[in-house]
Structure P
Amino acid sequence: MYQTLLLLHSWSRWFVLLTGIFAVYRAYVGWSGRRPFTKGDNGISASFSGFMWLQVLIGLGLYFGLSPWGLNAMKQAGAMKDPTARFFGMEHVVVMILATVLAQVGRIALKKAPEDTLKHKKAFTYFGIALLLVLLMIPWGIWNPARPLFRF
C-alpha cells in the first residue's frame with residue numbers, strides 16, 4: 001500500500017505542476033492583456049486547486065500512516081536534527097498545506113472579484129505564490145538520486 005500511495009503522490013505532482021504553470025500563465029496573459037475571464041480560466045484554476053487538494057490527501061495518507069518519513073520519523077528522538085526527517089516530517093508537509101490553502105483562497109478571491117482584470121490579477125498572485133512554494137518543497141531527484149523524478 002505504501003508503494004502505491006508513494007507512486008500516486010509522485011506522479012500526481014506533475015499534474016499539480018502542469019496545471020499550476022498553465023493557471024499562472026493564463027492569469028498573467030489575461031491580466032496584462034485585459035482579457036475577459038473565460039470558462040477555460042475558471043476550469044484551469046479549479047483544476048489547479050483540485051489537484052493540490054488531491055496531493056494533500058494522498059500526502060496525509062503517507063504522513064499519518066505508511067511513510068517511514070512522516071509522523072513515524074517525528075516520533076524518534078533527534079528527528080529535528082536530521083535534515084531528511086525534518087524536511088519530510090515538518091517542512092514539506094507544512095509548506096505544501098500552506099500552498100494548497102493559498103491556491104484555494106486565490107480561487108475564492110477571484111470568484112468574488114467584480115471585474116475580469118482583477119480576477120486575473122488575483123489568480124496570478126495567489127497561484128504564483130502557491131506554485132513557487134510547491135516548487136521549493138518538492139524533493140527533486142536532481143539533488144538526491146534515491147528520489148527519482150519519475151517512479152515506476
Structure Q
Amino acid sequence: MSPDMTLAFEDFPVGHFGTFGPRHVTREEIIAFASEFDPQPMHLDEAAAERSMLRGLSGSGWHLSSLMMRMLFDGFIGRTASLGSPGVDELRWMSPLRPGDDLTLDVDVAQARVSRSRPETGIVTFKMKVRNASGQTLVEATSPIIVRRRDGGTGTRSEN
C-alpha cells in the first residue's frame with residue numbers, strides 16, 4: 001500500500017496491523033515535558049527520582065502516552081479517514097519510560113464493525129503496546145476510532 005494512500009475502514013481487518021518506530025527519547029525531552037505538564041520530582045530531578053519507587057529519572061506516563069499517539073499518527077492515523085475517537089477504553093502504564101529509550105509501537109486490530117447508527121462509518125478498536133529496545137512493555141492501550149468506509153456504507157462487511 002502506498003504511504004500516501006488514505007486508509008478506510010476496509011483496510012483494518014482483525015489481526016496484527018503493524019509495528020512502528022523506533023522513536024528515541026532523551027533526558028531533555030522527559031524533563032521538558034514534565035516541567036510543563038507533570039512536574040513531579042521523579043520526572044524532573046535525578047536525585048529525587050533515585051529516592052522514588054521508580055529508582056531513577058522516568059518520563060511521565062502522560063508523556064509516554066503522548067509519544068504513543070505521535071507514533072500512531074506518523075505510522076498510519078495521519079493517512080486514515082478517521083472521524084475521531086469516542087475515547088480510550090483502557091490505558092495501563094506497565095514500566096517506566098527512561099532517558100535513552102528507543103520505543104517501538106505494536107498495533108493490532110481487536111475488532112472492526114460497521115456502525116449501526118452511521119453505516120457510512122465503521123468502528124475499529126486498536127490494541128496498542130509500546131516497548132523499549134529490550135522488549136519491556138511500557139504502556140498498553142485499547143482505543144476505538146471511527147473510520148469512514150470506502151464504499152460510503154453501500155457494501156457489506158460482517159461485524160467482528
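When distance in nm of label points 7 Å out along Cα→Cβ at positions 68 and 108 is calculated for each of the structures P, Q, the largest result comes from P.
A value of 3.3 for distance in nm of label points 7 Å out along Cα→Cβ at positions 76 and 100, calculated from one of P, Q, originates in structure Q. One of P, Q was used to compute distance in nm of label points 7 Å out along Cα→Cβ at positions 28 and 132, and the answer was 1.2. Which one was it? Structure P accounts for this read-out.
Quick check on the output: -23500 is helix-only ellipticity at 222 nm (-39500 (n - 2.57) for each DSSP H run of 4 or more, over all residues; to 500), derived from one of P, Q. Which one produced it?
Values: P: -23500; Q: -6500.
This value belongs to structure P.
FRET efficiency 1/(1 + (r/R0)^6) of positions 84 and 116 (r between Cβ atoms, R0 = 25 Å, to 0.05) computed as 0.05: which structure among P, Q?
Working: P: 0.05; Q: 0.90.
That value comes from structure P.
Every read-out reported here was derived from the displayed coordinates using simple, explicitly stated rules and does not represent laboratory data. All values derive from a computational prediction rather than experimental measurement. Cβ atoms are built from the backbone, for glycine too; each structure is taken alone.
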